[in-house]
Structure P
Amino acid sequence: MGSSRELKRIIATDCGSTTTKAILIEYVDGEFRQTVRGEAPTTVEKPLNDVTRGVLNAVTELEELARLKYDNPNIKFIKDNEILIMEDGVTGDTGVDAYVSTSSAGGGLQMMVTGVVARMTGESAERAALGAGAIVMDLIASNDKRANYEKIERIRNLRPDMILMAGGVDGGTTKHVAELAELVSAADPKPRLGSSFKLPVIYAGNTKAREAIKETLGDKVDLIITENLRPTLEVENLGPARDKIHDLFMEHVMAQAPGYNKLMSWTKGPVDGKISKIPIMPTPAAVGNIMQTIAKQNDIEVLGVDIGGATTDVFSVFTKEHIFNRTVSANLGMSYSISNVLATAGLKDILRWVPFEINESGLRNMIKNKMIRPTTIPQQLEELVLEQAIAKEALKYAFIQHKEFAVGLKGGQRKREISEAFSQSVSGETIVDMMSLDLLVGSGGVLSHAPRRNQAAMMLIDAFLPEGITRLAVDSIFMMPQLGVLAEISEKAATEVFEKDCLIYLGTCVAPVGKSKPDKVALTAHIELPNGEVFDEEIKFGEMRLLPCGVGETAKATLKPGRGLDLGEGKHQEVETELHGGVVGIVLDTRGRQPFELPAEASERVPLLKKWMKELKSYPEKILE
């Protein structure tokens, strides 16, 4: 890890599918801060066919804005159409100490995975690929009930960037793993980019089967062998496979995309005291990287979501071992995939969040318009309420998928052969525990650019239903990818900017878990607020309260949940704690968890929605009258 003292000025870019975003990070008054941001259209496609043009355009904007900010026309970050990296360190106005980048341009990293048992080694392979920032196009398993010819056709037609093959515990039977290799061989798949190249295939399965794999696939693909990602039923070892995926992403996928060879030669920074190449990371892998860094450095559990136009990514770091998981809900998004949200959730579930009458065709028209004009934003307040209702359902279903995937391993205590487990589900319980969650972070346009931060808080609370005591935040300008790759050379710089400039803390949500009746006390709260006021109240079940507590402020709280309700210390047990404030404040939510229920009848539900929205100051009064 490079010493952060060597860094004074860093440029970080994220080359997205449509926009290339650049940020300038500087060492100011003893700490790292993000000072200037620029962006430009990504230029990986025709007519320019060179990703570096978009990067230079975004960095030129950084240069111009920095000159304005410091009233200094001599600031210079580009020379001879390249980013100027000062190998001896920045001393004046010219150049930067490091340049790092992430990329999801050209469709990102697209992979196929194989495993013997879909719910065991197949799932482990999927976790490895997703954690490395890939979109998993398909999982081919020996027990997935498709005929062999269908599997061969699928492998041939999908044209992934690479294949990750898993299967078998070390020393177990090799029969099924060898059969999977024969299917890949028969399909003779070609890579998506660079048709003259062999498709990269990573084998991370039973070590006993390596020779058989080499014999079957050695001449047909670019075969890379690494450690078994499931050496025993009880152990998952994803690190080596993820590292290989990153390496191959650079060597094969990025090398084929227009202009990336040039860009790869630019990304450099100080590592162990000398200037070294810094690999470009897939954007989602970089977001995962910063999440893990924050969780480990602060010893907390973190859940993050990025809701885009086409997909919703959920990231989590749970348990004392800081186990990282990422899922991609490729069919849930706010523009291109918005119709899928309607199909998944149904009209009834979307409309349950809307506090006014709307006919079914009106909602369908709004959704279709958004799908065919993905860059439009709501023009009327009613449209905004509808869009945020859809977002709540998209986030909810993406989170359900994440919980199903982020599971512990359910291996036997005795040694078992693969064939014994062949028809069994071997995934354990989900490791996602909302009661132990410390920080919930939202990003993506609908959350980061909500007209009121209170709306972002309401969307996160309604969609994820945090339990106990949870801090809420949004990513201000989606700089998490750049900070994730920056953490590779300076965790100090990445975490300081993440805390001070990336995250906008919304506040804290206090939510007792359990069910009660509307006339019963759900929470007795004694809270000493930073403005000198004391909130001392018994709150009935089904209520929401918003208390003022600003960014950087804390409130001393004694909280006692009602009978049958739990805040993390057990049912009806008092909790003494400090609650962190934010731009929204402290939200006391006694609407119940496990289950959370909204009345089915609109005549009951709508007054409740209006009451909660008024209390949280989510929308102007006129829409809630």
Structure Q
Amino acid sequence: MKKSILGLVILLSLGMTSKSQLKVGFEVSFKEPHAHYVEMEMNISGLSKEYIDVKMPVWAPGSYLIREFAKSVEGFSATAGAKALKFEKVRKNAWRIYNGAAKELKIKYRVYAFEVSVRTSFVDDTHAFLSSTGIFMYPDGQLNLPSTVKVNPYTGWTKVSTGLEPVAGQVFTYSAENFDVLFDSPIEVGNQDVFDFMASGVKHTVAMYGGGNYDKERLKVDMAKVAEQATAIYGENPNAHYTFIVHNFERGGGGLEHLNSTVLGGSRDGYGTPEGYNSFLDLVAHEYHHLWNVKRMRPVALGPFDYDNENYTTNLWVAEGFTSYYENKLMLRAGFNTPETFVSNLATALANVNNTPGSRVQSAAEASYDAWIKSYRPNENSNNATISYYGKGEIIGLIMDLEISQATKGAKSLDDVMKAMYLEGKAKKRGYTDAEFKAKVEQISGKDFSGFWEKYVNGTVPVEYDKYFEYAGITVVDENKGNSIPYVGVTSKASNGIVFISAVSRNSAAWLAGLNVNDAVVSVNGEVTSGAPLERSAPVTSAKIGDVITVSVLREGVLRDFKLTIKANPNLKLNVTIRKDASAAQLKVRKGWMGI
């Protein structure tokens, strides 16, 4: 028996040793960047089986859609020395290579990269942006393996920017402790404008591609303020260094968070106006806050990642929605927004959610879970059937924050929940469940949040906005209330002088009458539209509630008449006032909530 146990231990040890000996290295080159190709070489050594499967992820963490990155792979081949190896496709994103007795092999393939976004790779003759999940492959079942990446810039390109760790003494060579780190580390290659600043004891590097009217010295100061305010919430910054990769286009936007970096889309000439500059800082605040919320304090389903399939969670309203909420708080605390602007922005966000018919159909939890099939695949009816987990989560964050501050008389806020959840996740080395997040809110507030969860997280009840703002001595007025504003419930747009209906709101006059998206509006009450949007045409704007108008449209080449009964505009238009005569109790809530 002792011999059997000893033999088993030896076999297990040998198996672990052979597995640990597997080494992976990549070399990235650009032979035809003008044609949008990346040349990839993957070297694997320490092989112990007669075949190995390599895979490419099908999605990018932070962007909840199956993107099928393998569709852009071409020219796959494998060799052992000078010998070509047999291989076959065994799954849409997996290749099986028969290496026989060979202990090492080389894989080559090309990736076509021509999609401009923060989550997909793009290469042209000016630069290369590599979104790692769509570039690098991994040995099946061995995501914990370390790897190295050597980048060979194209002729004339002189810089590489990434959050990966540089390998000492080797130019443009980097290491990743495992594939989760590699897949979470985008790479920018070219002649980007690079500058640094320090914040919270951490070196931050900014890599600007595309030029623009930005002021580097101003950005260094202001981006540092945002980073320091975010760090102050959590008490520590988890990184030794951080990289911003910024792509400035004629019109740009969006961002994607990573473990110690982010990719931002900016407008090349947008930095020169207060609105454009603050919009960029808003984006910085949002993505930087993700360092804690989602990259470390995360729903349990979001890590370790399954790169082959959807990773479902009901908590994106926290992961993304709360981050949208916190970009507002960070901008306030960093001094870029006044309290009035802060409150006004949140009131506008609240009205936008309320004015989306889908907010009374889909809950925040459902929106999170269905992100994979609905959020990234919108259609003409999405506004009626769905709600953004960003927008609804932002509003849940707002009212939850006010509720906590009210319950604790300004002593605690949502900040305390976020910090506690971050530290708890760090200690447990895992993500949280919805029940655990709710329990932490209740622990810190000393209040039962079951009804809150039922109404606002799992339900579709409209937010009692006046109640929550009143906690902080803020008056909210709906400017549309009591006004008989005619409303038909469509959005239309002109194309070559023809007005087409592009959206119809649930239960509106247009909805009940039967108008459809893509209907071409010919006339309203016999008056030819002449390119004017239907909703702003004179017969509509001059109508009274209850009036019946006739809208003539062409549908599939057939002229049809529809009678619409004008209804009152049901949408909110909120105006907020921070009262100077607020009570002492309200002032405590306000101070605890705003954090200034």
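P, Q: which one has distance in nm of label points 7 Å out along Cα→Cβ at positions 247 and 583, as calculated, at 4.3?
Computed on structure P.
Taking Kirkwood radius over Cα pairs in Å, for residues 39-230 alone for each of P, Q, which is largest?
P
Taking percent of Cα pairs over 43 Å apart for each of P, Q, which is largest?
Comparing P, Q, the top value of percent of Cα pairs over 43 Å apart belongs to Q.
Ranked on FRET efficiency 1/(1 + (r/R0)^6) of positions 103 and 471 (r between Cβ atoms, R0 = 35 Å, to 0.05), which label among P, Q comes first with the largest value?
When FRET efficiency 1/(1 + (r/R0)^6) of positions 103 and 471 (r between Cβ atoms, R0 = 35 Å, to 0.05) is computed for each of P, Q, structure P gives the biggest number.
Out of P, Q, choose the structure whose coordinates give distance in nm of label points 7 Å out along Cα→Cβ at positions 79 and 503 equal to 3.9 when calculated.
Value 3.9 for distance in nm of label points 7 Å out along Cα→Cβ at positions 79 and 503 corresponds to P out of P, Q.
Every number here is computed from the coordinates shown, using simple stated rules; none is lab data. Please read all numbers here as calculations on a predicted model, not as lab measurements. Cβ atoms are built from the backbone, for glycine too; each structure is taken alone.
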